[in-house]
Structure 1
Amino acid sequence: MRTFIKYLIQPLLLIGALTVVCQLNVQAEEVVKLDRIVAIVDQTVVTEQELESRITTVTAQFKKQGTELPPEDILRKQILERLITDTLQIQYAAQTGLKVDDNQLDKTIERIAEQNQMTLTEFSEALAKDGVSMRKFRSDIRNEITIARLREREVDGRVNVSESEIDNFLTSQAANNENQDEFEISHILIRTPEEGATEDVQKAKAKVDSAVNELNTGKSFAKVSASFSDAPNALEGGNLGWKSGAQMPALFLDALKTMQIGDISPPLRSPNGFHVLKLTNKRGGNSPLVIQQTHSRHILIKLSEIMSEKEGKQKMDNIKERLDNGEKFEVLARQYSEDSTASNGGDLGWVNPGDTVPQFEKAMNELKDNQISQPIRTQFGWHIIQVIERRSQDMSKEAARLKARQEIRAKKADEAYQDWIRELRDRAFVELRLEDKF
């Protein structure tokens with residue numbers, strides 16, 4: 001009888017063991033699927049789960065914009081390349097001690113929630129409905145801030161624009177009226193190696209010809225860009241926004257001169273590769289800029305541990321009473337104002353719109369000439385303001401120089417950033433494993 005039981009139990013144990021092994025195999029397969037590596041980037045990896053998460057986000061953005069998605073395999077490769085460059089930048093930031101503290105991250109997320117007119121709880125619930133956890137959202141925002149600060153430190157902060165560059169820029173604009181026009185354009189780039197062989201150039205030419213053929217059949221520029229372009233903004237449809245003629249290479253400007261709104265250029269060859277442009281809109285950029293300036297002065301009482309809110313307000317009320325009784329503004333400003341303008345009687349000179357904080361500007365704009373305000377509270381403390389006079393001023397020259405500086409800086413910074421990213425990518429060890437799936 002014992003022998004029978006023994007042999008009866010052994011098959012059951014064997015079946016149980018096989019079941020456990022099968023379950024372990026299934027679990028192992030699931031783990032492999034979840035953690036499958038699609039790229040090795042120096043000391044870290046990009047997993048399929050990260051890739052799928054980013055694809056889900058990008059796909060939702062495409063649908064929200066009404067843009068047709070590129071083929072799945074191309075979309076995956078584009079997004080993987082973006083993940084690789086992001087990973088390299090995050091790694092470099094960590095290696096060089098660049099961090100985003102939780103306090104800064106919390107403030108940024110609060111501001112995003114406010115911009116969407118939601119409380120943090122409502123915003124978290126809205127993210128959950130879209131399938132995004134607050135933890136994942138915080139991580140993504142932290143990475144975005146880190147990359148932005150890294151670019152500012154490594155590239156933007158090192159870009160200098162000299163006065164002679166601005167002079168040359170404006171002289172060039174004056175000599176070439178087309179440069180004063182502004183163009184809203186989208187862009188497809190098919191990159192070729194700097195020292196590419198003839199075969200590489202031919203492959204790139206065939207690729208750009210295929211892209212143009214897709215456009216000629218009526219496919220949207222955004223979809224073709226996402227499918228073919230090697231530019232960093234390919235997944236955003238290649239949109240470059242508004243650019244002045246002076247911001248663009250002569251190659252682009254020469255092509256745009258003969259194009260109408262909605263036109264698509266033939267392939268344009270440059271040392272970087274082949275380009276295709278779409279002209280979305282165009283506007284003139286040489287309108288005069290006339291603004292209303294206010295000549296004003298003020299008295300400031302700062303608040304501190306020594307000077308409380310109540311004491312500051314009381315002190316300012318006393319000053320206002322003395323002004324109402326005929327004492328001179330400039331004399332009281334020299335005596336009481338805690339501002340660098342005190343020695344000049346509180347004179348702020350000619351103030352442009354936007355030069356001061358909103359509360360100060362609002363109060364100043366409500367005053368008539370020579371009128372003195374009631375005490376005004378701002379983030380700096382308590383103010384009393386007097387408007388001396390107003391004028392309309394043509395700021396075209398000043399605005400032109402400021403705009404020129406911004407455009408030159410933007411162009412130099414963008415070129416420097418792309419070069420820096422390319423160098424970072426070339427120095428790194430990157431092994432792609434996405435093809436294993438196909």
Structure 2
Amino acid sequence: MSAPFPWTAQTAESRLETALERASGEAAATSVFIKLLANRARNQANAAKAIDSPLAGALISVKALFDVTGETTTSATRVLANDPAAETDAPAIARLEQAGAVFVGITNMSEFAYSGLGLNPHYGTPQNPAYPGCAPGGSTSGGAVSVALGLCDIAIGSDTGGSLRIPAAFTGITGFKPTQASVPMDGGRPLSDSLDSFGPMAKSVAACELAWQIMADKPVEPATPEATRLIVPLNFGFTEMDTEVAEGFKVVVQVLRNAGLDVIEKDLDCIKLYDQVPPWHMTSVESRAHYEDHFQASPGQFDPRVHARMGRAEEISAVEYRQTLHRRVAFIEAFDRELGEDILLLPTTPKLPPKIEDLADDETFNRLNLLALRNPSLGNVADACGIALPYQHGGNTLSAMLIASGGRDEALLACAKVVEANLSKAE
């Protein structure tokens with residue numbers, strides 16, 4: 001039941017001290033954490049030695065939208081900063097502690113998780129170690145960087161339209177968006193009740209799988225690697241691509257075929273239905289439903305770009321919103337029926353991480369934000385599960401994404417292990 005993980009309960013205390021020192025002292029770690037949890041982490045590292053779990057001793061970061069006992073759940077905003085501290089951990093977070101996790105700190109994120117690029121005007125923007133000077137990806141920006149820098153083994157975050165998979169892609173790690181229903185959503189600040197999922201990021205599929213199984217209260221049993229037929233959806237996800245991304249993905253397809261995987265390219269009929277389900281209808285209306293008082297009373301304390309996206313709720317009527325939800329149900333049914341036991345394969349994002357300096361004007365920011373979100377959002381609207389897998393090609397850090405129908409998380413992870421084992425050949 002064990003895997004070659006880089007942590008043990010016996011080394012947790014020394015590894016934690018190194019991580020805390022680096023997190024508070026290295027320039028590269030600036031803005032990664034909103035708060036370090038040194039005292040709690042030291043207690044957890046000591047307790048881990050008595051816990052019989054493959055997770056015991058793992059260093060974990062927690063996104064700022066999860067309830068952590070004694071801490072205010074800010075979602076990296078100013079408007080929530082004075083809320084009462086959480087009285088208990090979110091259930092998914094509590095399960096990780098019970099399994100021996102060591103919580104290094106609370107990580108930075110896009111305000112309210114409402115951006116795919118990871119910028120935050122209040123707490124700063126974490127630096128991207130894979131692409132210096134570029135956006136780290138969002139919304140789980142600090143979580144991704146905490147893993148990419150080796151400060152943590154696993155980052156716990158959320159994914160509404162790619163918020164685990166985009167930062168994983170931009171920083172060169174693995175990000176897993178589980179089926180929404182598999183992990184309890186209690187104790188997490190929502191963005192969109194329809195689209196949010198909670199899940200992990202790490203440097204391997206196996207580490208993501210372990211964290212998810214514990215968060216979902218499932219048996220800790222690593223899936224046996226098993227290839228599933230892969231579908232490259234020719235009519236979705238391949239426009240407006242950077243040349244580096246397009247060339248790298250072509251190599252990935254050939255590498256997987258050479259390894260004996262069945263990879264076919266075809267159009268997906270259900271994309272016609274997908275085009276009738278604007279994700280922003282759900283994110284704008286549902287976020288406003290949760291944060292309306294703050295939206296009206298304290299607009300000047302918001303990230304202006306987040307406030308503007310929430311403001312789009314006024315562009316649609318209650319009837320139109322409900323019609324979008326109905327069309328989403330029809331799309332999910334068509335997606336599940338058409339995909340069956342197959343798994344989609346496509347680039348996680350069509351673009352390399354943009355330079356932060358190029359995101360100063362709203363028009364460029366909005367255009368690149370939507371492009372970053374475009375491919376992974378399919379999995380959220382489909383109530384599916386997805387995983388971003390890093391690889392190197394032509395000197396660039398790139399990412400391939402797998403998406404399976406909702407509830408097929410185990411099959412997705414089993415296939416991801418096969419794909420992961422072959423991606424080193426894409427260089």
Structure 3
Amino acid sequence: MSFTIILSIIYVIQMFISFFSVRRDDKFRNSNDYSRYADSDNLLPISLLIPAYNEQENIVSNIKSLMKLNYPKFEICVVNDGSTDKTHDLIVEAFQLYKIESAVKTSIPTKEVRGVYFNVKYPNLIYVDKENGGKSDALNAGINISSYPLFACLDADSRIEPDSLLMLAIEFLKNTNTIVAGGLVRIANGFKIKDGVVSGFTMPEKMVERFQIVEYYRSFLSGRVSWGATNSMLIVSGAFGVFKKQAVIEVGGYKTNTIGEDMEIVVRLHRYMRKNKRKYKIIFCEDSVCWTQGPMSLKDIRSQRRRWQIGLLDTLLAHKSLFFNLRYGLVGCLAIPYNWFFELFGAAVEVLGYFIIPFSLIMGELNMFFFIIYFLLAVLLGVILSIGSLILELYTRKSVMTAKQCLKLSLYAILENFGYRQIISLFRLEGILKYRKLRKTWGKIKRKELEK
């Protein structure tokens with residue numbers, strides 16, 4: 001019970017930090033028209049890296065959507081990581097690409113590149129076909145082929161809003177010490193999206209999709225906003241983040257022996273910068289929005305959450321020397337311990353509680369009245385945090401959801417405490433228990449074509 005109380009206090013503190021951070025950024029947002037930066041010569045050009053493995057459902061429509069981004073100078077680098085479906089054929093055919101002789105600078109070692117493709121009709125599109133080496137290896141190949149000082153890593157099924165790239169790039173102008181800027185990831189399920197623009201929302205039919213919408217608002221808007229505000233954020237979602245390329249090359253690129261590459265690279269950047277006493281910023285921008293598909297079945301959620309937990313454990317073990325290490329400031333003294341105690345072992349503690357508490361009740365070791373009061377308070381706090389996140393969502397003015405729809409979603413903040421939350425904890429615990437067996441297994445989540 002002490003565990004739950006401490007975690008709840010942390011969540012409340014995060015909510016307050018997030019509220020004031022969003023409110024502060026809202027003043028900047030209201031006083032600036034991001035579109036006026038679209039023709040600015042001051043913005044650094046960006047390479048968009050899209051690793052693709054068996055993404056035939058969305059890859060072509062995603063590339064076409066990215067071509068319409070509101071940004072002065074960017075290139076799209078699609079890296080086919082040895083797909084076994086029609087991904088390669090669809091890309092080559094859709095954009096009439098042809099193989100070219102290209103000297104690729106190997107800043108980071110990767111699996112063999114089989115070919116580089118191009119078409120003068122699409123001058124900012126580069127397509128790389130390579131042997132399968134995993135997502136990290138594909139990102140490293142993208143870094144090697146890219147031309148610009150900033151790169152954005154995107155999932156093949158992601159849709160980013162037209163001004164989102166501008167918003168992240170501006171962060172590198174506001175503070176030249178910025179080396180990473182992460183965007184806000186939202187669940188696309190139920191939303192009508194065309195070229196990154198959301199035109200409507202219909203409540204998804206499946207409950208698992210509705211639960212995930214509430215989860216994402218809570219984890220991103222109240223969680224990552226607060227970590228970003230203290231320069232101690234340990235993960236920038238692999239679905240959408242902008243990096244200073246030279247900083248990533250300096251630390252050796254993405255590790256290819258982990259499935260938690262998005263967290264590992266950020267922790268390694270923290271470690272490298274602090275060890276070498278260099279000023280840096282890793283920030284989170286809640287205005288910059290990327291839409292991604294959430295799993296549509298418990299089977300796929302199980303695969304996803306196990307992978308997340310394995311990636312978390314992998315990263316924490318690789319950087320265990322940061323644990324309560326004063327040399328690394330808030331990263332070592334707060335963020336790393338928090339992830340050990342609450343994000344990693346929290347699942348085990350929670351699942352253990354599901355067995356200990358009923359047993360204690362049966363044995364008469366726990367007062368029933370006290371347990372009911374405690375349970376109701378825990379649920380109420382969870383609901384308040386979820387509703388607070390939904391209010392923050394409306395405050396950012398980025399959603400087409402109505403207040404009524406938000407209110408309906410808040411119902412799922414209550415319902416998730418009666419089954420869904422417990423199932424997710426079991427999936428996370430399974431990831432820990434099967435760490436050695438599954439640490440190299442990425443898993444496959446069933447996708448459907450996003451609305452165009």
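The numbers here are math on the coordinates, done by the rules we state, and not lab data. In this text the structure is predicted, and so the values were computed from the model without any measurement. Cβ atoms are built from the backbone, for glycine too; each structure is taken alone.
Each of 1, 2, 3 could give Cα extents along the principal axes in Å, but the derived value 54, 53, 39 comes from 2.
Source structure of the calculated read-out (helix-only ellipticity at 222 nm (-39500 (n - 2.57) for each DSSP H run of 4 or more, over all residues; to 500), -18000) within 1, 2, 3: 1. When mean count of other Cβ atoms within 10 Å over residues 142-149 is calculated for each of structures 1, 2, 3, structure 2 comes out greatest.
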